[in-house]
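Visitor: Each in C-alpha cells, the structures are laid out below.
Bear in mind that the values in this text are calculations on the coordinates, not laboratory data. Please read all numbers here as calculations on a predicted model, not as lab measurements. Cβ atoms are built from the backbone, for glycine too; each structure is taken alone.
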Structure P
Amino acid sequence: MRIRTKIIGVASLLGIAAITTNSLIPDSDDVSTNTSTVYASSALAEKNSDDESVIIADEKTDKTSGKLSDTEEKIYGIGSVSKVYVTTAVMQLVDQGKVELDAPITEYIPGFTMADERYKDITVRMLMNHTSGIMGSYWTNMMLYDDCDMSYKDNTLRSFSTQRLKADPGKYAAYCNDGFTLLELIVEEVSGMSFTEYVDKNISAKIDAEHTGTPENLFRDPMQTEVVVGSNIPVDYNYCMALGSGGIESTATEVARFGSTFFTGDNTLLSEESKSEMAERWNEDGENTDIYTDDNGLGWDYVETWKCGEENVKVISKGGDITLQHAWLSVVPDEEISVAVLSAGGTSSTNRVLANALTEVILEDMGKPVDEPEAKDITFVDTIPEAYKSYEGYYNMYTNDGNEIVYISCEEDTMLIKHLYLNNKLDYYKYTEEDNFERVDEDGELSAEPQTLYFEEKDGGVYIKADAEVDSVGLGKDVYHLNCGERLMPNEVGEEASKAWCKLNDERAVLYNDKYTSADYDTPFQIITSSEDLMGYINIGEPGSFGDLLKIENDTRAVAFSTIESSASRDIYDISVEKEKLKAGNEITSVNVTTGRKYRMVSELPTLVNSVKTVDLYTEEASWFKIGDDIAGGTLSVERPENSNIYVYNKYNEMVYSTHMHIDNDIPLPAGGYIVFLGEDGGTITIN
C-alpha cells in the first residue's frame, strides 16, 4: 500500500512521530512522503492485535522497515500531553468510586485554600476542563536543568493561599496548568501513592510502556533525547517538575500506544463512560454550542468533529510545550487511529499540523477523506454602519504571539487595526453583508491570511470574536474560532499612583528568586512600559514581546483584568512593587508576581569589575551584576561549587552563555552585558 502525503521538510524539526492504527494493511511496503524516514511496520505495539500497523518517522533513522530498538527511539518530555495522563489517573479513581467528578476538590485536598472564598466551589471536573477560574500557572522552579527537585507541587499548593480567582468557577474555560497540579495531588491523596508510582503501576505497566514515567523515575535516562539552544549548542536535559501538568516523559511509540487505549471498546485503562466524559466538549450544547470558547474536554485540548463526506469523525487531541521539547497526540477513537508527534525543537503547533496531516492520510486510505472547507461567498459593503464607529478605541487582543494592545478605528469602508507594539503596523478589514469584517490587503483584496472578526456587546463591555486560518508552510492549515479581544475601559488613577508607575516606564528587571537549576534564567528579563495613550495601565513582559497588560490599582500594585472568555485570559497575574532585603544584606526594589516569580531592577544591579575576586551564593537568590567596562570584551575563568551555575547575557538581554551548555569555552564578558551567579547558601565562586 502506498500512501502519499503533502508533508514537506519536517525532518529538521521532527523528533519522532508514531501512528497506531488497526486499519492499515500489515504488509504495507512503504509510505511515500517528502521525508525519507517514514515507514510502516507491524512489529511495534505488542499489546494490540496482530493486524496492527505503526508508522514511524524518525530524523535519526533511515530505515524502510523493521522495529525501532531502544537505542534508536528516544525519550522526550511530552509537556502538557501529560494532562491527559493525570486526567486518566483521576478518571480511574472515578471508575473505582473513589472520586466524584462534581465534588468540591476540598474533599480530596485538605490543605487547599485560597484568598478568595469562591475556591470552595471548584470541582474536580473544573480542574480537568480548565473552568476553575484559577489564574493560571505557578512558574517558579517548574522547569529545571539536570535536577529532580520534587518540591514543586507543595510550593504550588502553598502559593494558592495568597491568590484570588479570575472568574467564578465554571463560568468559562481558560487554559490552566495549576489545575492539573491539583489533580496530581488528588491522585496522591486518594491512592496513597506518589504520582510517579501511580502512573507506573496503573498506566505504564498496563500498556507495556517501560519508558514512560516522570523525572522521578526517569532521571538521567540514557534514552533521553538531546536538547539544544542557539546555534545547535547541546545543553543539559531539562525536566518539567509540574508532573501532572507537564512532567510525563515517554517515547513516541508509547505515547501512541497510550492514545490507543481511547479506542472505542478498549477498556485497558478506562471505562467507556469515563472516556466519553473526557471526549465531550465542556460546554457542549448541540447546534447552540458557543464555538468561540475553548474547544476542550476533560484533559484533551480539542474534542472535534471532522466532516468526512456523509460521516462525522470524532477526533480528540492534546498538545504540549516545555522549554525545549514539544508534543502532540491525536486519537480517532472509532476509526482506531492514534498519532503521536514528539520533537526537540519546533513547537507543538507544528507537531499538531503534522499529526493532522498524517491522520487525514489514514482516513483517506480508509475511504473517509476529510472534506475541504467550503469557500466563503463574501460580498463587501461600501460603508461601515455608524453603530460600529462607537466601538473605536483601544483593545486587548489575543493573537498567536500572545496578548497585544491595538487601536481600532473606522474610515469610510475600511476598519483599521493599529498594532501599538509592532511599530504601529496596520491591518485592514472590510465590512461585509454578513455583518462582520474580513481582513484585506492594502489594495482591498482578500488577505492571503484569512481572518474574520465579529463584535459583540456583553455584560457592559465590547468583545471581539475571530475566525482565522493559520498556515504552516508545506504542512497545511489550521482553522481557529476564538473569543480574542475586549475593549479597554478608562482607568482613572490618582496622581501619586500615576507618577509612581511613570517612574518605572522602560525599566528592566531580572528574575532573582528561582533555584540555581531553573530554566527560567534562559530568559530572565522583563520590561515595564506605560503610555500616555493608555493612562491607568502598564505593560510587563520579555523585551521584544507583547507582554501582559495590567490595570494600575494604586502606586505599588497592578492587577490582571481580562474578562475574555477563552484562553486569551490564561496565565494572568497581579504584581506588587515592594522593598525587600536580600540575604546579602542590601535592600532592593522587587517586582513580586502573585504566581511566584520575583524580579529586581536592572538599574540597581552592582557592577562586576576586575577587583571582584569572589561572589557569595545564596539559595533561590541570584547574584546579579552588570559587566564593567574594565573587563568588557574579555573572558572569565572561575572555580565554583558543584551546585551552582552561571549565565551571561549581551546588551540586548539575550543569553550568550550558560554553564548548562556543553562547551569548553571560557566565560565571555560582552560589553554592556550582564552576568548572574546562582547557587546555594554557603557557596562561593572564585574568579581567576
Structure Q
Amino acid sequence: MKRNLKIGIGVSVLCVVGIVAGAIFFVSKNADKPKEVLKEYIGLLNDKEYSAMYEMLSVESKENISEEDFLSRNKNIYEGIEANDINVEIGELSKTAGVSTVPYDTTMNTVDGELTFSNTMEIKKDDGEYSLIWSSKDIFPELEDDYKVNVTTVKSKRGDILDRNGALLATDSTAANVGIVPGKLTNKEADVIKIASILEITVEDINSKLNASYVQDDMFVPLKVIGKDDARKASLLTIPGIMISDKAARVYPLGVQAAHLTGYVQSISAEELEEKKDNEYTEASVIGKAGSESLYEDNLRGIDGGEIYITNQNGSKISTLKTKEVKNGENVKLTIDINMQSTLYAQFASDKGASVAMNPTTGEVLALVSTPSYDPNDFVMGMSTEKWNSLNDDVNKPLYSRFKATAAPGSAFKPITAAIGLNTNLLDPSANKSISGLSWQKDSSWGSYSVTRVSEYAGGSNLENAMVYSDNIYFAQAALDIGKDKFKAGLESFGFSESLDFDFGLTKSQISSSEEIKTDVQLADSGYGQGEILVNPVHLASMYTMFVNEGSMVNPYLIYKDTPAPTIWKANVVSKEVASTVLADITQVVENPNGTGHEVQTAGLTIAAKTGTAEIKASQDDSTGTEIGWFAAMTTNRGNNNLLVIGMAEDVKDKGGSHYVIPKVKKAFETLK
C-alpha cells in the first residue's frame, strides 16, 4: 500500500513538472513571436513584396496610410537607394501595455555602399494576431511621414585612353543630343520625313516617340545622339522644332580608324551587374564591352560618389545617412602612335585585312588595324536596328578583328623555314640545289601533285637567291631536308600552338589542324607557308624580331613605358649567326632590283622584307580559289627606333597578290623622319 502511494506521488510530481515546463515553453515561444514577425517583414522587404508587407500592418496603421501610398513610399525609397541584401540583428525586446518594442541593427547594401543603423519596431497582438504599428520611422529612425529620402550622385570620370604622345583615343566629352519640340513643327509630316532621312532613322521610330502619352507640345523629345562636330547639325537646325543640346558621352576621336583597338563602352547588362555586384557597379554604370575599353576596364572605370540624406517638408537637410567619395578612373596610355594608326588604316580601309606596326627592338606596338571597321561612337550614341543588322550581315565582317585571327602566310613564312634549317645545320645557305623548271615533286609517290614556282632565275639555287626570287621549290626541299620532327620542333620553339602574352587575346598560330605534319607533301608545302600553316600577324611580327635581336623574339606590348623596356618572349631561339644570315637575305629582297620586295625601297632607309601570297583553294587545279597577300618589312638602320610592319589583305588574286600590299606598307615607312 505504501509502495503504491509513493508511485502515485511520483506520477503527480512528474505531471506538475511537465505542465510547468510546457507553460514555460509556451510563454517563451510566444515571447519570441514579435521577433519572428520582424524577420518575416524584413524577408518580404528583401523580396520587394510591398503589398504583403502592408498586410502585416495594424488596423490603426492602415488608417494612417493607404496601401497605394505605402507601396509607393517603400518602393521609391528602398529602390531609389538601390537597397539590397537587408539584414537585421535583433536585440532583446521589451513589452509595455501589450505592445512589444523590438530593437534591431540593420545592415544593407545601397548605391553608396553599406549602410548600417539601429532602429526599433513596435508590434502588437490583437485577437491572437501580431501586427506592426508602422510609421516612416520604421524605414529610417529620423524619417518623419512628411520627410523625404534623397539620393545625389557625383559622376565619376572614366579614364582617357591615350596614344604614346598623349593624343586622345577615347575620352569623356560631349555629344549632340538631337530632339524635337513637337509644338514648334510647322509641317509635321514633311519635317519628320526630312529628319528621319538626315538622322538615318525611321519615320515610324520618330512618330512613336512623338505620340507617347506623356509627350506635351512644349517638351523636348530626344531622337538621336550624334557627334558634337557632326556636319548634319547645320541641316537639322534649318528645320523648325529641332533642338540640339549637349550630352555627356564617351567619344572616340579616331572613330573607324581605331575601332578594333579602342572598342567601346555601353550600359552594363543585368548579367554583368549580377557578376560584378560586389565591385560597386550599379544599374547606371557603363562598362567596357570590347577592345581596350574592356581590356583595361579595371583601370579606366570610375566609381561614382554620392550621398543619401533626409530632408524635411521645407527641403532642408535633416541628416545624412551615407556618403561615398567619388573615384575617377585612371588614364591608360598606350604605345600606339595615332599617325601610324591612321596611315595604315587609310591604306587598308577598302580591304579585308589587318596591319601591325611595332618597334622590333623594344616590342612597342605602334598600330593595330583591322579592316573593314565600324564606328565605336555609334555604339555609345545609339545604334538603330537597321545599322546593327547591316554590321552583322555584312559579308566583309566589319566587327571581326582580323589582327586577332590567323591566316595562311604564304611566302612571308620563308624566313622562318630558313631560320629552322640554318639553326639545325640541315640547310647549307651557300649550297646550290640546282633547281630547274617551274614545277617539282619529290618522287612518283606524289602522283599528280607538284610544287610550283613563278619563274626561273640566273645564278645558283642558294638561300639568298631563293629568298630574293621567292622560290617555292627551294623552301619545299629545305623543309624536307629538315624533316617533320625537327621542323615541328622549330616552329614550337617560335611559339606555335602557344598563346602569346599580349593584352588582346590572339588566336594561336598553328602547324596544322592536328598540330602534326603527317605527309611529305604537307611538310613541303609548309616550308613555303602553305599546307595547313596558319599565322597570327602579331605573332609573325614577333618572329621577325629575332632577325634584329641576335636570335631572340621580343614580346609585343601595348601599355606605354616612359623608358621602353623590352621583354624577351623566346630567348635565343636561333643563334646570332643564323639571325644575321637570314636578315642579310631578306635585306636583299629589297636591295636587289630583282627582289620581290624591291618596290618598298625608300630613300634613307635600309629595309629587310619578305612578300607572301597564300593560295586559298580546294586543290592544286582549283581555279576558283582566292589569295591572301602579305608583306612583312622592317627598317634596320635606325638604331633602337626601327619600324616593323606586317600588312595582310584578303582577296588579292586579281590585284597583284602580295604586290598589292607592298605600296600600302611603304606609306608607313614614308612617314618616318
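Visitor: Of the structures P, Q, report the one carrying the highest value of distance in nm of label points 7 Å out along Cα→Cβ at positions 215 and 583.
Guide: Max of distance in nm of label points 7 Å out along Cα→Cβ at positions 215 and 583: Q.
Visitor: With mean count of other Cβ atoms within 10 Å over residues 183-190 derived from the coordinates and found to be 12.4, which of P, Q does the value describe?
Guide: Numbers: P: 22.4; Q: 12.4.
Traced to structure Q.
Visitor: While we're looking at this one, here's another question. Determine which structure produced the value 1.02 for Rg/Rh (Cα atoms, Kirkwood Rh), for residues 191-326 alone, calculated from the coordinates; the candidates are P, Q. Present the calculation step by step, with values, prior to reporting the outcome.
Guide: Working: P: 1.02; Q: 1.06.
Computing Rg/Rh (Cα atoms, Kirkwood Rh), for residues 191-326 alone on every structure in P, Q gives 1.02 only for P.
Visitor: Now for a separate question. With Kirkwood radius over Cα pairs in Å, for residues 535-614 alone as the yardstick, tell me which of P, Q scores highest.
Guide: Working: P: 14.9; Q: 13.9.
Answer by largest value of Kirkwood radius over Cα pairs in Å, for residues 535-614 alone: P.
Visitor: One of P, Q was used to calculate FRET efficiency 1/(1 + (r/R0)^6) of positions 135 and 279 (r between Cβ atoms, R0 = 30 Å, to 0.05), giving 0.25; which?
Guide: Value 0.25 for FRET efficiency 1/(1 + (r/R0)^6) of positions 135 and 279 (r between Cβ atoms, R0 = 30 Å, to 0.05) corresponds to Q out of P, Q.
Visitor: For distance in nm of label points 7 Å out along Cα→Cβ at positions 79 and 199, which of the structures P, Q scores highest? Before the final figure, lay out the partial values.
Guide: Numbers: P: 1.6; Q: 2.8.
Biggest value here belongs to Q.
Visitor: Please compute Rg/Rh (Cα atoms, Kirkwood Rh) for structures P, Q and give me the label with the greatest value.
Guide: Q
Visitor: From P, Q, which structure was semi-axes √(5λ) of the Cα gyration tensor in Å, for residues 111-462 alone = 59, 31, 20 calculated on?
Guide: Working through the options, I get structure Q.
Visitor: Given a computed value of 1.12 for Rg/Rh (Cα atoms, Kirkwood Rh), for residues 311-438 alone, which structure among P, Q does it belong to? Can you show the working numbers first?
Guide: Values: P: 1.12; Q: 1.29.
This figure was derived from P.
Visitor: Of the structures labelled P, Q, one was used to calculate FRET efficiency 1/(1 + (r/R0)^6) of positions 103 and 343 (r between Cβ atoms, R0 = 35 Å, to 0.05), giving 0.00. Name it.
Guide: Q
Visitor: To which of P, Q does the computed value -4000 (helix-only ellipticity at 222 nm (-39500 (n - 2.57) for each DSSP H run of 4 or more, over all residues; to 500)) belong?
Guide: This value belongs to structure P.
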